[in-house]
Structure I
Amino acid sequence: MKTLFITGAAHGIGLETAKRFAAQGWFVGLYDINQPALEELLVSKDFPNACGQYCDVTQRDSVAAALAHFSEQTQGRLDLLVNNAGVLSSGKFEDIEAQAHDLIIDVNVKGLTTVAHCAFELLKQTPGATLVNLCSVSSVHGLPLLAVYSASKFYVNGLTEALHIEWAAHDIRVTSVKPPVVNTAMGHQLDPKLTQKMAMDMEPAHVAEAIQLAAEGNRIGYVLGTSAKLWAFVDKILPERARRALTSYLTGH
């Protein structure tokens, strides 16, 4: 039985991804800071073969304990790690509280790094293992009103590209998915200016499907959605002034 470890598994993209793989007969490890939600999920019919417990990705000891718990259930096997936990704050950079900026960095950057680092040995000892990092279309160009979140996803993209090369020697494939605005609780935190031209028309289930495609594919990153793909393509070929103007237009600036 193939095995999946996923962070941020109690809701949104994480939950839809966990359900998708569980329905296909995978053993699923659900890890999140929302322990009551996890406890409900683990006794539901959606997860006949699963385990899970509290995991705070900002705390290395918590991540290590979660992976040890998962390893005990899977005899050390980890076929797919989905680095999904993330947070977002939207608004003018100077208006967002420093603690909120810090949290984005702690979860999206440090937390994602910690999970990958702690999971390396399990991935290495599992033939053909894969790591999928949750990135974002906001890694195409730095987005106003999402400055720190956008920057955190540039980090995710860079780490993914580097580990895609480094970990190939260990038979570990590393990739990412880059969704646009998704209809989740986090997506609804966006400043309204950001959704005037970037519609919230992608559902968590669509991203879960893309995560599976990414896990089974061979590319380093997968931009999701027709409009996002077009933007990513155009952004690569435009001169800097035009790139800036396009991003300003898309974000209401």
Structure II
Amino acid sequence: MRKNIVAGNWKMNTTLQEGVQLAKEVNESLKSFKANCGVVIAVPFTHLASINDVIDKNLLGLGAENCANKVSGAFTGEVSAAMVASTGANYVILGHSERRQYYGETSETLKEKVALALENGLTPIFCIGEVLEEREANVHFDVVKRQVEEALFELSAEDFSKLVLAYEPVWAIGTGKTATDDQAEEMHAFIRNTIAKKYGKEIADNTTILYGGSCKPSNAAQLFAKPNVDGGLIGGASLKSESFIDIVKAF
């Protein structure tokens, strides 16, 4: 049975002190009710170890927003998967559209990152999705299929089954636009079908696929009600504990 997850992606927001405070607030809120899904916060590298010390990992998973595609060495400013794991984190976001768009991350790079994350016991939350021009040109299915195949389909079935996927229609991130729940469901079903053709129905049925495009308290329940939408990768709404917890409660 696949797991429902609500994951917050803080991006480049909060100082260390603000981040620790926000994590404490989220953790405290989770003590007050039984969440019907897994809850994860992915935070800046600088925050990981400090936040790991103040949260209950039985209630709240901790993730990084990226990791390097190299094991170690002369790569100034990079943070390896082993370094991330050493902080106590258990998740890492890989392939986010902002990393692809602004930092030129390719499927080849991401293949290396996924392998290193898995080697270090991290669960990758692997992002895929199309930009507006691709959606309007009606090639969105081709784009997403290619992203999945190129970066992930050399993994063994065992390793693939450790991943969480996140579909982010890039045109709906931070724009206030949201894919309709039907558009999200259509793409999630397509992704699951693509996985089934490669790895079989059982692995496809057990793969958690999150929706990541302007998901907020007002639309979360509608999105999560769809059979192939297993939760959300939450941006802006994860920066306030109240709105983040309202999304968690949508399950």
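Quick check on the output: 13.9 is mean count of other Cβ atoms within 10 Å over residues 154-161, derived from one of I, II. Which one produced it? Show your work: numbers first, answer last.
Numbers: I: 18.6; II: 13.9.
Comparing all candidates, it corresponds to II.
Give the label, chosen from I, II, of the structure having the highest value of mean count of other Cβ atoms within 10 Å over residues 10-17. Could you put the intermediate results ahead of the total?
Working: I: 23.4; II: 14.2.
When mean count of other Cβ atoms within 10 Å over residues 10-17 is computed for each of I, II, structure I gives the biggest number.
Thinking of I, II, which structure, once Rg/Rh (Cα atoms, Kirkwood Rh) is computed, gives back 0.96?
The structure behind it is I.
Could you figure out which one of I, II the value 13.2 for mean count of other Cβ atoms within 10 Å over residues 74-81 was computed from? Show your work: numbers first, answer last.
On the way: I: 19.9; II: 13.2.
Derived from the structure labelled II.
If you work out distance in nm of label points 7 Å out along Cα→Cβ at positions 50 and 66 for I, II, which one comes out largest?
On the way: I: 1.5; II: 2.1.
Going through I, II one by one, distance in nm of label points 7 Å out along Cα→Cβ at positions 50 and 66 is largest in II.
Can you say which of I, II returns 22 when relative contact order in percent (Cα under 8 Å, 6 or more apart) is computed? Don't jump to the answer; show the numbers that get you there.
Details: I: 18; II: 22.
Of the structures listed, the value fits II.
All of the numbers you see were taken from the coordinates with simple rules; none came from a lab. From a predicted model like this one, the values you see are computed outputs, not experimental measurements. Cβ atoms are built from the backbone, for glycine too; each structure is taken alone.
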